[in-house]
Structure I
Amino acid sequence: MPPLAASIFFHAIGATAAACCYVPQKKVKGWSWQSYWLTQAAFCWLILPIVGAFLTVPDYWKVVQAAPREAMLRTFLLGAAYGIGGTAFGVAIRYVGFSVTYATAIGISTVMGTAYAIAKGGTTLTDAAANLHTFLAKPGADWVVAGIVIGVVGVVGCGLAGRWKECDQAQAGGTIASSRNLLIGLALCLLAGVLSAVYGISLTEGAPIAKLAESRAAGHTLLGIDAATFCSNAIYPFANAGAFLTTAIYCLFLHARHRTLGELVALPEGGEKARLPINWAMAILTGCLWYGQFFFYGFGHFYILKVAGFEQTCWAIHMILLILLGTLIGVIFKEWKGCQRRTYAALGLALTLLIAGKLLLDYGNYLGTQVGKG
């Protein structure tokens with residue numbers, strides 16, 4: 001498979017995992033929110049990143065010992081900030097639903113995370129003007145920028161359609177959506193979007209760790225694959241551990257406040273029918289899917305670097321695909337059933353814009369890889 005096609009393919013797998021990762025939550029019963037969130041966070045932000053790094057990065061402990069301390073610290077602290085955003089994201093869903101939360105948070109994250117990657121380039125933010133000029137001067141840059149803009153408009157359109165959907169369904173059920181809940185939810189979405197972009201920034205700041213891992217991987221293979229392909233896994237134990245720290249603090253605070261920590265080992269009597277093994281399995285599945293998105297994101301980033309494409313667009317590609325696939329999954333699960341005609345029209349237009357934005361990004365990256373050829 002050509003490297004650019006491989007990058008698109010692996011980004012699609014990662015985005016699919018991300019779009020599906022909170023679906024298992026619907027099967028969790030008898031647990032408080034903090035029990036589910038802490039359990040899935042323990043796997044996606046602590047256990048799996050560490051295990052994944054040691055299993056896939058050659059001499060990983062030596063990489064850790066040799067990696068720049070500043071890069072590790074920045075990556076960890078930015079990940080800790082993202083942990084606050086991830087928690088805000090989870091709470092926002094309870095106020096405004098999946099559609100609005102995903103669209104608002106991801107729209108903000110797409111713009112901020114991509115803008116930072118472009119401004120930083122291969123150097124530092126002090127060279128932002130020169131890095132922006134270099135980015136825009138490269139063949140295909142106009143297509144890439146157009147793809148990002150159209151994709152973000154599509155994300156906003158999905159959020160609008162999602163809000164209309166929820167209003168339609170509330171009216172059909174004889175209830176009125178609370179404006180107070182909407183304001184709280186949107187404030188949480190704003191916080192989640194800004195701090196979600198911070199996770200993308202943490203990956204950018206962790207690039208020296210990945211480069212060191214790539215150099216150590218020279219001449220090694222894993223399951224017949226060039227071990228350098230897995231170099232991004234070297235970053236996740238730092239970024240994700242930071243996210244787990246802030247998340248765990250908040251969840252344990254809620255457990256102490258509501259005396260719910262015991263739910264993890266014994267479900268409370270009465271209430272809805274629930275099974276502890278099912279809850280654990282669904283939380284672990286959520287964690288695996290969340291970690292899987294960036295496991296394959298790293299593959300996509302590696303291959304786009306290999307062909308000298310617009311590596312700064314990886315975050316935008318991932319985010320646009322995530323909302324596109326997440327919305328399609330909602331359609332498959334009949335979450336849009338019973339909506340008015342205008343809602344379906346808005347959904348169709350938003351999906352068209354997302355697809356168009358993704359195709360423009362791919363075409364712009366293709367043109368960017370043609371520098372010096374022919």
Structure II
Amino acid sequence: MATEKLQKLQKALFYIALTIELVLMIVEKSEISFGYESHVFRVTFLLTLLSMVLVKRDKKEWFTIAAVIVFTFVCYEISGKNDLLRIAVFMMAARDIDLKKAMKYSFFVSLCGFSLIALLALFGLLGDIYLVTDYGRGIANESRMVLGFGHPNTLFGCVYVLVLMWLWLYGAKAPLYGHLVTILISSMFAYLTRSRTAIVVLVLTLILALLIRLFPKLKNAKILYYLTALATPILCTVLAFAAAHLADAVYNTGTKEDPRWHWFWQFDEKMNGRISNLYYGVPEHGGILSNLRLIAGRDVDGYFDLGWNRLMYWYGILPTIFIAAVILCVIYVCYKKKDMWTLLIILSVSVYTIIEATFVTRYIGRCFYLLIAGVYLGYLFKGKFDD
């Protein structure tokens with residue numbers, strides 16, 4: 001009886017923390033100004049820490065947890081950012097939750113929150129419906145829908161997240177017309193927001209989802225798990241290092257007039273200056289390869305779009321390698337469980353993060369896949385992969 005009460009307490013603490021993180025994420029997506037995030041993060045950290053301690057584990061798992069906490073705490077002490085520590089504790093607290101229930105909860109809370117933001121904008125109460133400005137595409141007054149989210153990329157990013165959660169929850173059993181409706185809704189928002197990068201990634205994701213739905217035996221193809229592991233995190237981190245090296249080489253050896261780098265400037269222009277921002281967009285040119293550190297220091301506070309590069313810049317090379325190792329572990333569990341839908345989420349988010357940094361954030365509520373990762377890593381310690 002005492003054990004059952006502890007389990008209920010553990011899950012209650014976790015859901016309170018999850019709810020706060022989701023609400024905070026929704027507020028951050030809106031035009032509401034809230035300056036007390038750091039205080040709220042401390043509350044959710046304490047809740048998840050207590051929830052994590054209440055989970056029954058063996059000595060091997062506790063040793064691993066201690067090692068992870070020490071590593072992420074050292075990262076926090078050096079960088080001044082507690083994000084990795086908070087995320088690690090959140091994931092370890094999620095080990096024994098009912099994953100589908102938690103994902104449904106996150107999906108519907110996010111859906112309701114995003115819908116409320118849109119409705120407030122439509123009724124003229126908070127935020128704009130459209131934003132007319134220069135988005136760096138050579139159009140002085142380009143009009144794109146924001147629907148209360150402040151920026152069209154933010155709006156489409158929220159649509160993208162909802163689609164990913166819907167695919168994970170319902171993609172395997174949803175009728176084909178459900179997939180078609182999802183494609184139509186995504187296409188509508190793609191046209192209204194014109195967020196080119198997210199559109200390409202989401203289109204490819206929906207195509208792959210349709211193939212998985214039509215050919216369920218694909219889950220038995222080992223090569224797909226191997227290719228996903230090769231693509232992400234391996235190729236993603238290689239590309240991030242390549243971009244940091246390229247920015248380093250170009251800015252230390254050439255100029256815009258240098259004919260050797262003409263192709264680079266053309267490519268960078270098509271990417272809205274994403275690579276050049278590794279040099280120009282942050283203090284002390286911190287994004288280039290020669291300025292990256294094993295663990296980032298407290299002076300790192302710049303922002304740019306390349307997500308995997310931001311991981312290396314904000315947290316350091318060692319934390320990025322650690323994150324890559326965690327992703328490989330989750331992919332291994334996907335392989336053991338023959339779970340193509342989680343594999344698709346990993347692939348989609350990782351490829352998206354090459355170009356955008358939406359998921360490199362201190363807002364845990366943005367990163368719904370942390371729930372999946374926490375439960376799936378738990379399978380490794382339990383030694384079994386069935387639900």
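Coordinate-derived values only; no laboratory data. Because the structure is a prediction, the values reported are computed rather than measured. Cβ atoms are built from the backbone, for glycine too; each structure is taken alone.
With Cα Rg over 2.2 N^0.38 Å, for residues 61-164 alone computed per structure, which member of I, II shows the largest figure?
Answer by largest value of Cα Rg over 2.2 N^0.38 Å, for residues 61-164 alone: II.
Out of I, II, which one gives 2.7 for distance in nm of label points 7 Å out along Cα→Cβ at positions 301 and 333 as computed from the coordinates?
Source structure: I.
From I, II, which structure was mean count of other Cβ atoms within 10 Å over residues 29-36 = 20.1 calculated on?
Structure I accounts for this read-out.
Which one of I, II has FRET efficiency 1/(1 + (r/R0)^6) of positions 141 and 277 (r between Cβ atoms, R0 = 25 Å, to 0.05), as calculated from the coordinates, equal to 0.00?
It traces back to I.
A value of -22000 was computed for helix-only ellipticity at 222 nm (-39500 (n - 2.57) for each DSSP H run of 4 or more, over all residues; to 500); which of I, II is the source structure? Walk me through the numbers before you get to the answer.
Values: I: -25500; II: -22000.
Only structure II yields this read-out.
Say we calculate relative contact order in percent (Cα under 8 Å, 6 or more apart) for every structure; which of I, II gives the highest result?
When relative contact order in percent (Cα under 8 Å, 6 or more apart) is computed for each of I, II, structure I gives the biggest number.
Can you say which of I, II returns 15.6 when mean projected area of the Cα convex hull in nm², for residues 157-348 alone is computed?
Source structure for this number: I.
Once mean count of other Cβ atoms within 10 Å over residues 213-220 is calculated for all of I, II, which comes out largest?
Looking at the calculated values, the largest one is I.
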